[in-house]
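None of the figures in this text is laboratory data; all of them are computed from the coordinates on show. This one's a predicted model, so the numbers in the text were calculated from it and none came from an experiment. Cβ atoms are built from the backbone, for glycine too; each structure is taken alone.
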Structure 1
Amino acid sequence: MKKKLLIVLIFWLLGNRFLAQQARYQDRPFLQDRAEQSHLDPSYNIQLYQVAADRNGRISVLANTGLMQPWQGRLVADRLYEPMTGMQLRALLTYRQQFVYLTDKAVLSNAWAGKLYLPHQMGDARCFAGGEDFDFLLGNEQGLQYVSEAGSQWTFRFNEPLALQAIAYDTEMKGFWVLGSQRLYFFDPLRLSIQLKHTGKGYTCLWPAQGGELLLGSETGCRVLNKNSMKSIEHLTQLPWPELTCIREIDGKRWFGSTRGAFVQKPEGGFTYYASRRWLPNDRVRDLAPGPDGSVLVLTEGGLSRIQFEWMTLEQKAAYFERQVRLRHIRYGFNSDGFTMQQPGNLSSGSMLDSDNDGLWTSMYLGSQLFRFAVTGSEEARQHAIESFEAMERLYDINPIRGFPARSFERKGYFKHDPAAWRAAESPQWDWKGTTSSDEAVGHYFACCLMAELIDDESLRQRAIRLIKELTDHILRHNLYLTDLDGQPTRWGRWHPEYVNAFPSRVGDRKLNSSNLIAFLQAAYHFTRDESYKEKAFEMMEKHGYLENLMRPMKEIGKVEAGDPLSKMLSDGWNHSDDEMYFLSYWYLYPYAFNEELREKYRAAIKDHWEIERPEKDALWNFCYAMTGADSIDLQASIWHLQEFPLDLIDWSIHNSHRKDIVLLPANFRNQTTRQVLPPDERPIHKHNTNTFILDRNGGGRKELSGDIFLLPYWMGRYLKLISAGISPER
């Protein structure tokens, strides 16, 4: 137990300057968005037109078949008021927080004891808006009609068809705007007069915003006009998508619907983009409206999305992902990456399948639970960690190769991936998977080192240390290779100089494998004090250049134009899986350095790596770097990453390359596609071993990722005292 929590002691002894200077983020509630979707049955030929919500929180959708309502994830017929089913409904709106309908005969409502009933003579009217005092303007292609409870009536006929797009009442101007595809009119209800105010082309929607601005949406963007002078203020074209279908100001924010999703303008500039099945049933937006409890209703061709905004702390968000992991991602104690659904998005149709990297993904979840246990003392976290450790431990015991961790195991006959890599276990009920790779080894050391440091049970510590020793001994016994059942090295489990140093210096694997092997040997020496591990490490550094390799600046890693096929393949582009292997192994490269001189060299190498990763704004990389006692770790970017992380981890098909609000970069070695990385909830869902600048992916919605991708950086940040416990509003 003397070594227990050694990492914490190292931080205080070597990096107390860091702990003193770093400003902890106070985890106060922020607004977390999520989508509640109601889908339209695709077997029915139903067209959706408008959506509205009343003061009771009821949501109503107007379709060509009549009124519909959301119910248990579907849009179904609304028969609440049976008389409405026999009416020819033309339009729907919320007026004074109540539903008002336009039919072929009247403007009417079921509110106010049903007394609102204003007959009209425009049988084919298709849109309307309400004014100050139960007065309404309705229109069609040929003209307009004004009706009011006070008895006023007015009719106007256009000289030529208008191609009517929208009618909206302006509370600042005390009148109605009428928009056609090429002409804009203003109707004054006091004078019963109408004026042509503006001409253009391709207009599709409008909204009279607060502050004297009129927003005109078109097929090419949004033109902002001064309501009084009608002078153009700006023309917004750098939008996520400029082909607009509707505009709405909701709670002081400007929302836009388009043929490729919805988006809202941020106060600091730019837009938050809601597209794909993560957010919407369909990307073709038909209408926008304020919803119950501060939500926003987005009506699409495929159904309705209610985007909700909930006050949440990062700690509460972590609890959400903890439940997600426990419900759908624990397979024999593994953190299962393979939750696969038979129907896209239908979580009830999912199964947990084996993965090539069951050990690695489990190590990352196990690490999160050990950090959580160290911070909170949670018995639940302790039990989760032990359960996952036992699954990783069995990877060694289920196969006959001493010190060799299998990739995975499964009950006989039920494995799904890469059948040739599976072998029968000694137990007739089980199979195990070989071909274990270097990234699995990195994960095993990461998990076992943290287990040996942070668990409060000496027998469990010794079991973790045993695995560190056995894995290291296997690598040494087999001449610095992971050797499979056939006696041959696995494809990627190779650390021998004849393999590593055969690569040109620009190939990343030369640096990576050197760094990993030294970290492995340091971990083994740290926990066993067996001098043979230390001697081997110095042999590799001094005789075979492994220290020089691991210290090589990241800017020198690049494409090899002339070389062997493997070198060309490995240097074809930046390997983001390598980043994951580096940063996880830094947890036993830096703290377990043999001496201070090496520790400072490691610190410099880690900083060099972190600098090149900074544009990704990945909290995990930032916090791994913070472990070295760094002065600056981009804490604000890390919190942004955690707050913007989506609650929905389904691998939906998501596309961003069409967007007009991003700046695309020329092709480059790191595959950084844009000047600024997109928020996690706008890009395809992915693990930390993927390029964060990925714009498009046809995910298909049949797989859900595990919440460890949030939990590990969050609890690591808590452990490093960078993030406080959640602070309730009362505190």
Structure 2
Amino acid sequence: MLAAVVAGGLLVRGGARADEPAALVMTDRTHDVILEVSVNGESTTLLVHFRERDGHLSASGADLRTVGVATDRLGIADAATVELDTIAGLRYRYDVARQSVDLEMTDALRRPHTIDSRALPATEAATASRGIAINYEAYAQTIGDRQFSLYTDVRYFDPNGVFNTTGTAYFYNGQRRYTRFDTSWSRSDPARPSTTQIGDAISGSLAWTRSVRLGGFQWRSNFALRPDLVTFPIPSLAGSAAVPSAVDLYINNVRQYTGNVPSGPFIIHDVPGITGAGQATVITRDALGRTVATSVPLYVDTRMLSAGLSSYSFEVGFLRRNYALRSFDYDARPAVSGSMRRGVSDALTVEGHAEATAGVLDAGVGALMRLGYAGVVSGAVAGSTGRYPGTQVSVGYQLIEPRFSINAQTVRAFGRYGDLASRDGAPVPAATDQATLALPFMHRQTLSLSYIGFRLPQGPSARIGTVSYTLSFGDLASLSVSAYRDFAQQGANGAFVSLNIGLGRNTSINTTVGRQRGQSNYTVDASRPPDYDGGWGWGVQTGGTGAVPYRQAQLRYLGHAGEVIAGAQSIDGQTGASLDVSGALVFMDRSLQLSRRIDDGFALVSTDGVAGIPVLHENRVIGTTDRAGHLLVPDLNAYQNNQIAIDSMKLPADARIARTSMTVVPQAQSGVVAHFGVSRYRAASVILHDGAGKPLPAGARVHHVESGADTIVGYDGLTFVDGLKDDNHLAIDYGTQHCVAEFAFTAPANGTLPTVGPLACKAAP
């Protein structure tokens, strides 16, 4: 009876209220307890360490954070020990008999459950093998003067970076000339993420500055190295569920995420699927079907940077002159340039730029500010001294709504404002204006109005207004009507009507008629490009401008080794033909591979010389290995997971392979050897008989002398022996009998597993 009373009394309640008595007063000794924790009556399945004294509990900040207490909001350090009774708003029920505790707390005390709606699978570290890739494009034509050109992009890559050089060789009118475009070495660091480049480069720029080409050194941020990183501010949506529930996220009435949340507060990070203004709706639904919907307005501008995030580009070198005309024409005076942007907050991004060379110094600052849900305003001011003293002011505004969008920007230069590009005779425009208004209607209709104006300090000006209307019929057809007028030039106007019709199977017809500067023109073309997997494509076109008609036709073939385009043209009575051949040569893994043009990452599959094995990229067969066991897989995403596999069902029967798929993460513009180690094992099924010609009994032990491997005999005297040599000896024990057998082995050329025997097992000497 006493035991029952004691057991029933081992229930203690605690809380912030000092006047609430305990059901049972324990001794004054403090001791450790491991308790099963539940929160608001819902089990967490966690066993947590507490300290118990006189029926009151305390725990470390780290353990409280583990069970869902918002310790950071309460200012509790992980190493601190806190008495639960001192936390305002927290109540607990301590069950000594069950060794459990139920924490009762409001959402204000709970750490919210976080959801990343854009979460990507963890990416492995990017790698690169050693090799050379040469992109090429050869073009020949017979219209007018016969000419031939060969463009090359030679690239050497290894784990330390990429070296590449580009240029074109021209052959026409008996002349031969080669022009180098760019030569550089670059190395990227995804951890920063940044890219260092030595050689020819294009300087970084902002919306109100101009880029220049230079040869020297560049260090720039490169967010392309981190596809998982969202660089622009994206709002987080908060909610609460009374019980474990399913949660749906809708953006502008389109479902973007579905998942599950436990009871209590939750936060959805990185809301996807929106640019500009919109509405997000979070719907929670419990097991009984009860739903709660919460809607909030959003505004996202991808031009801005998230709070605390920076981007930059710094260059030092010599300005490039006469690019694409001369190979090594650089200014003798050094130049420096730098641009930087930083997200001060999710509503403010600041930016700055400075550049200098002999006689020119230019610097400026700017900012983008989000006006709540009313769009983003931008502004910048810059000044230059030296040969080009003056200032430049830029102001812009952008608002994107589901029913309309506005984009306006004006730039004004005063005095003789100039920059690095001005050194080569490209003056900064005295005025640049741009304004666009887009009005989407129902049933896939859009009306757009735009204005573009510019004025050079000592040159022509333009003020072009455009109006266009587009009506889409889904995948079947689209109709576009547009008209423009240049208000700065008399008679500079035109109007066009275009109709595009999709015929299915990647085939389309496009017709355009119009009138421009007093002349009528028309174009009718039909085309079907080759499928990505390869094959034939074609295109035909006819048209005319004024009294000048033209006709042309193309036949295209896209294969694994490249693309060929053959064409015939007739322009104003002159006829001719053209041929364009493009592709890539890859030297890698002691082999030469032909491929389509390679612009980013790729992989070279190796099966250790086994030919005819199908290779899959993202579960799609893209080809089979050649006689050397290689297949090149182009168009991989650099710094992202790419799944490559082989079809093991096509392997020879005597092939042994450790794995049939792997994840490949190549570095930018580099290749990776995807090695599927395929080995051939020498094995055979051996039939063993005794001296009377009868099969040895099942279970007999067999020892292969040459390999040291042991096996047993199955039914009908059949056993399987691996690791065979040219000459093989077997020792067999069954019961009290001992015998030996020997045989010669030659691996079949077709890769099958042969059957040897029956062999007579002779008594052991």
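To which of 1, 2 does the computed value 36.3 (mean projected area of the Cα convex hull in nm²) belong?
1
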Using the calculated result 0.90 for FRET efficiency 1/(1 + (r/R0)^6) of positions 325 and 677 (r between Cβ atoms, R0 = 35 Å, to 0.05), pick out the matching structure from 1, 2.
1
Mean projected area of the Cα convex hull in nm², for residues 285-564 alone computed as 23.7: which structure among 1, 2?
2
Taking distance in nm of label points 7 Å out along Cα→Cβ at positions 277 and 485 for each of 1, 2, which is largest?
1
One of 1, 2 was used to compute relative contact order in percent (Cα under 8 Å, 6 or more apart), and the answer was 12. Which one was it?
1
Structure (1, 2) behind the derived value 26, 52, 22, 1 of P(r) over Cα pairs in 10 Å bins from 0, in percent, for residues 221-268 alone
1
Quick check on the output: -9500 is helix-only ellipticity at 222 nm (-39500 (n - 2.57) for each DSSP H run of 4 or more, over all residues; to 500), derived from one of 1, 2. Which one produced it?
1
Structure (1, 2) behind the derived value 4.9 of distance in nm of label points 7 Å out along Cα→Cβ at positions 173 and 533
2
From which structure (1, 2) was FRET efficiency 1/(1 + (r/R0)^6) of positions 141 and 557 (r between Cβ atoms, R0 = 41 Å, to 0.05) calculated, if the value obtained is 1.00?
2
